[in-house]
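Below: a set of structures, written as structure tokens.
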Structure 1
Amino acid sequence: MTRRDRRRAAARRDRGTFSMFTVLFVPSVLLFAGLLLDGGLAIHARERALDIAEQAARAGADEIDVEVLRETGEPVLEAGACGRAVAFVGQFPGQYQGGCALTGADEVTVQVTTQVDTVFLGVIGFGAFDIEVAASAHPEDGA
């Protein structure tokens with residue numbers, strides 16, 4: 001067998017190897033890219049929603065009943081505290097929805113939900129998902 005024949009035989013054995021590598025490698029790279037990009041988007045959305053919830057809880061905790069504070073020295077929140085917190089969440093653009101509850105006479109808890117749309121993972125069937133966070137605040141009385 002000549003050198004030329006050996007090269008041809010080796011080329012025939014390797015035929016299709018690169019195609020198989022491409023078929024197996026490209027989907028895994030796209031999956032990892034999707035996890036990185038969409039995971040980063042999810043982390044960012046969660047942090048943003050938590051920031052909004054914390055700020056809204058602080059805004060609600062600013063609604064102190066001044067009369068009760070002067071009489072007793074104890075900070076008690078007004079009924080409008082939740083309204084102010086939910087209105088604060090509504091100021092932000094995007095898909096943020098807020099809920100609020102007075103969890104005590106001096107504590108406001110705000111829940112913020114948002115939806116994150118996937119980019120790469122949407123191609124393989126993982127669509128949008130919801131993120132829900134909560135934050136609480138109470139007024140500082142200086143004591």
Structure 2
Amino acid sequence: MPQLPDAGYVPTDDEIASVHAWFAEYDAAAARRDIERMADLAVFPLNLVSDNAAGQGASAQWDRQQFVATMTQVMGEGAEDITFESVRTPVFLSPAMVIVFTDSTMTAGGETQRLRYADVLIRREGQWAFQTMLQGGWGDNLS
């Protein structure tokens with residue numbers, strides 16, 4: 001793992017573990033296609049940053065209803081298992097803010113897709129919640 005310069009907040013091992021535990025819960029909900037549980041782990045309005053098919057940057061804010069509708073459409077309601085293998089690099093800005101860079105392999109219905117994305121999580125009332133999703137290829141869904 002790359003060593004970052006001493007430029008600010010240094011998280012404890014427990015703080016790092018809490019972020020990884022949050023993602024384990026989120027990934028488990030995604031694997032079950034439990035979109036409502038995924039939404040429970042977010043802060044709305046949720047910020048989204050992406051690009052579209054034309055290669056242009058795109059951003060939007062979604063409320064819970066739009067998140068659930070879009071994720072249901074994107075993830076489908078199929079019976080096949082979804083699995084994730086992810087390597088995550090959390091970069092803490094403070095004890096209550098972290099940007100997490102993820103390199104992931106998602107397998108669904110026998111097809112594998114490699115993903116790279118980042119999420120901004122904030123800590124509220126002792127719990128992490130994601131507030132911003134950054135990932136290429138979603139721009140045409142951001143309306």
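If percent of Cα pairs over 17 Å apart, for residues 47-102 alone comes out at 39 when worked out from the coordinates, which of 1, 2 was used? Working shown, then result.
Details: 1: 39; 2: 66.
Among 1, 2, the structure yielding 39 for percent of Cα pairs over 17 Å apart, for residues 47-102 alone is 1.
To test your reading of the models, identify which of 1, 2 gives 1.48 for Rg/Rh (Cα atoms, Kirkwood Rh) when calculated.
1
Starting from the value 1.00: which structure in 1, 2 was FRET efficiency 1/(1 + (r/R0)^6) of positions 95 and 111 (r between Cβ atoms, R0 = 35 Å, to 0.05) calculated from? Don't jump to the answer; show the numbers that get you there.
On the way: 1: 1.00; 2: 0.35.
Derived from the structure labelled 1.
Where does the value 3.7 come from, among 1, 2, when distance in nm of label points 7 Å out along Cα→Cβ at positions 31 and 135 is the thing being computed?
So the calculation was done on 1.
Which structure, out of 1, 2, was helix-only ellipticity at 222 nm (-39500 (n - 2.57) for each DSSP H run of 4 or more, over all residues; to 500) derived from, given a value of -17500?
1
Throughout, read-outs are computed from the coordinates displayed, never taken from laboratory work. Computed from a predicted model, the values in this text were never measured in an experiment. Cβ atoms are built from the backbone, for glycine too; each structure is taken alone.
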